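Just below sit the structures, each encoded as structure tokens.
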Structure P
Amino acid sequence: MYLDLIVIRECLWEWVRRLKTYDCIIVGAGILGLATAYHIKMKAPNDTILIVDKFEGPGFGDTSKSAAAFREFFYSRANILLARSTIDFYWDLQKNQGIDLGIKWIGYLFLMSHSEFESLVPILKKMSREGIEYKTYLPEDLEDVGFRTHVLKDEEARLMNLKNIDVGLFIPRAGILKIENIVKFYETELKQLDVDIMYRTEVKGFILEPTKPIGIPEEPFPWQEIKVSGIRTNRGTFRAKRKIVVAVGAWCESLLNPIGIGVPIRPKKRQIFVLRAENKSLLKLLRSPKFNKEEILPVTILPRGIYIRPEPSENAFWVGYADKLGRAYTLEEDPQPEEEFYIYGIYPVLTKYIPQFIDIRPINAWAGHYDINVVDGVPIVHEEANLIVVGGTSGSGIMKADALGRIVAATYIGEEYAELYGGIKIRAKDLSLSERRIEPEKLVI
């Protein structure tokens, strides 16, 4: 009897929600959608908000497939501000409010040749002016940690056109975190703020209506001014009185193309392979005391772009590679890791620079997407026809999400400037497509 009452209550609540019109509807319950909802509610506490997502829970899409690392080491000033503000907000939650986000300041370590480093010098000077600190390490320092720097002694390395490691560029203000804890923070706050969240709710299309209806059947007509006023889902139709926010990452193009809204955001598959520190030499590498107070290896980027992200709680390394040319911009509904990609794409380079990984095979792996802004590598917050699109984070959504949520919230209520955490203000339309004013990013990893 008790279970029957619960079922009846849930059915009645579902029916009520289908009849309800919200002020704001947000499509996507990943990190961008959750942060956006939170800051809209902070700006407009009396507005009703509905979040819908086709997955079973918060952050179950590409957010959960993230490498969960962060940095403010970017070229574009816009990206620096977005990342710095977001990281500072996360750190305040952990340090001053006691919300454990798993933040560890272990840094980023870029390993490169002399020529690669020299090409970065102008960029490093610019970043220094932005307050970004860095330190360099000599090859002998890196050899002590466990890296093989003089790979050109190896004939196979020469055939692979690899380069010696001459410089280690260390960025201290960077690290790792637990993305599931950040997602939980936002979702918990939203529930306390009476934001409705519907999982397993897939958007099938948008409702288009004239801004000034004239009462003729078959409206809207091509000559009318049109707005997006609602969504059609597998669980009913929902309407928004003010705005609809699309925060769906890699699904952006497929969702918006049918209604003729074009944004330069493309999906590209990304894969992570988990390698356990099975021997003393790998454990020594993982627990390296040389770079940070945590005594953990930094997030390390090898020549050719292969990255190694330590996961000390598992005594493991997460290894990935953002292959660019040769990897299609394609959306996969259920992306799976490719064993061949590790065997032929990662393992040969990884073991030349870190021979401790010889014969180590992945114990786990997963795949997701980057939502890449193919024009300039800087996120987009674009308003058109009553709809706000946020995305194009190009693999760095976790570390920019809170700042982007604040910019969307400012756009939602019509403010010209968004105030980021820490008090810095940024013109909201600088990230739009119509009035875009940013410098392109040159350091997409």
Structure Q
Amino acid sequence: MRKVIVTLCLSFLLGWTSWSQEIKHVILVSVDGFRPEFYQEEQWGTPNLKQMAKQGVSANGVRTIFPSVTYPSHTTLSTGTLPHKHGVHYNTTVGEDGQPGEWIYDSKDVKVSTIWEKAKAKGLTTASVSWPITLHNPFIDYNIPEIWDFNRPMDRITPTKLYATPKGLFDEVLTQALGQIHYNQLNLSSLAMDENLGRTAAYLIRTYKPNLLTVHLPNTDGAQHSEGREGDEVARAIAGADKAIGNIWDAVVQAGLEEETLILVTGDHGFVSTDFSIAPNIWLKEAGLLERAFFFSTGGSAVLQVKNIKDQKIVEEVTKVIHQLPERYQAMFELIDETMIRARGGEAKAKLALSGKLGYAFSNQSTGEVLTSSKGGKHGYYPNFHEIYTGFVAYGKGLKTGLVVDQMNLEDIPVLISRVLNFNLEEAEGVYMPVFQTKNIK
């Protein structure tokens, strides 16, 4: 660390500066379920991403958080902090019955400052398209939040009209950019969703030229949940996301901003193909412990929830039950202890979790068979293997052309944004990755 600091100081004294100082606009695109293979392997139809990776900077993998699920990961991307700081641990609340509760969607649930807040404090213009947990966010100037009708979940258009800010913004987008689309063209039933979100982002760029724009493209996640890591729908989904990203960059060029714009493409997690689902609450029920604790499934992992925080012995008793399982069951998962949970930001009260091995996921069931068929794909696993890592591509002027970073952390990305746009994320837990070239200012 000292060597890096000395190098930077010498560079300054000798009249060198980073190309990052030329950047006035940053676009952060999250492709839900993004994987490095999508821009590294020929089989995937992603010409835009491959060109950006070749001419810009990419990573072999980005380690995500625990559990590796969408809403907490996106909150890490927007804050630079892990869940133990920003306060969003799961996509939903945890019901007392062990089932998922309400979705976490309101910005008030984020406990630390965000990149939008810090950018606004510097006098910059902010915008966002379909980013999780942005409802009622006062620091986003042009906000199309991710929200749907909880009585009619396929309808995202009606609540988006209601909650987009400033008032009437989404009606403006429909009139000027999208047309009067059907609600199925803005939900996960159709690949048109990513296309329309990309067109929305492109319109905001051309019209309002925000200094900071965040965009969430969810279709690739839906396809991998259905098919796993490989499949025709996965190929179509990532190709659609690639097209949307190409359209976003085209809008940058049309707005005359290409010389001062940095686009970052990343994701929230990778994916694991699954064949089987494990129901660990059946083991707790058989041991007479289910009245005191339960495992809450996040898909690829199951986190122990203790009903009475004063119950000092329950974690030890559950651990004993797990250790006494037949070896065949124990080979299906990894035991995640408190130290490992803390290392990637898991909730403070969590002392024990299970993370599936390749091919295995978890359910919340407490009756029936312990092991059932579950064909498709999951995330939520502990992030200590490549398949669950997400990807990273940076494209713009002054980057170290062709640089491939072996591994980053998710929390490093907002730190990079803060450095480029010249604001401080005091609570951030990531590090700055020097991906820009230097230039002589003499």
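Read-outs: derived from the displayed coordinates by stated rules, not from any lab. Bear in mind that the values here come from a model prediction, so they are computed numbers and not experimental data. Cβ atoms are built from the backbone, for glycine too; each structure is taken alone.
By the measure distance in nm of label points 7 Å out along Cα→Cβ at positions 143 and 295, tell me the structure among P, Q with the highest figure.
The maximum falls on structure Q.
Structures P, Q were shown, and Cα extents along the principal axes in Å at 72, 57, 43 was computed from Q. Consider the structures P, Q: one of them gives 22.1 for mean count of other Cβ atoms within 10 Å over residues 71-78 as calculated from the coordinates. Say which. Source structure for this number: P.
Work out the source of 1.00 here, i.e. which of P, Q gives that when FRET efficiency 1/(1 + (r/R0)^6) of positions 343 and 431 (r between Cβ atoms, R0 = 35 Å, to 0.05) is computed. Numbers along the way, then the final one.
Numbers: P: 0.30; Q: 1.00.
Value 1.00 for FRET efficiency 1/(1 + (r/R0)^6) of positions 343 and 431 (r between Cβ atoms, R0 = 35 Å, to 0.05) corresponds to Q out of P, Q.
A value of 23 was derived for relative contact order in percent (Cα under 8 Å, 6 or more apart); which structure in P, Q was it taken from? It must be structure P, since only it matches. Looking at Cα Rg over 2.2 N^0.38 Å, for residues 127-246 alone for structures P, Q, the greatest value goes to P. With distance in nm of label points 7 Å out along Cα→Cβ at positions 223 and 271 coming out at 0.8, pick the structure among P, Q it was computed from. The correct label is Q.
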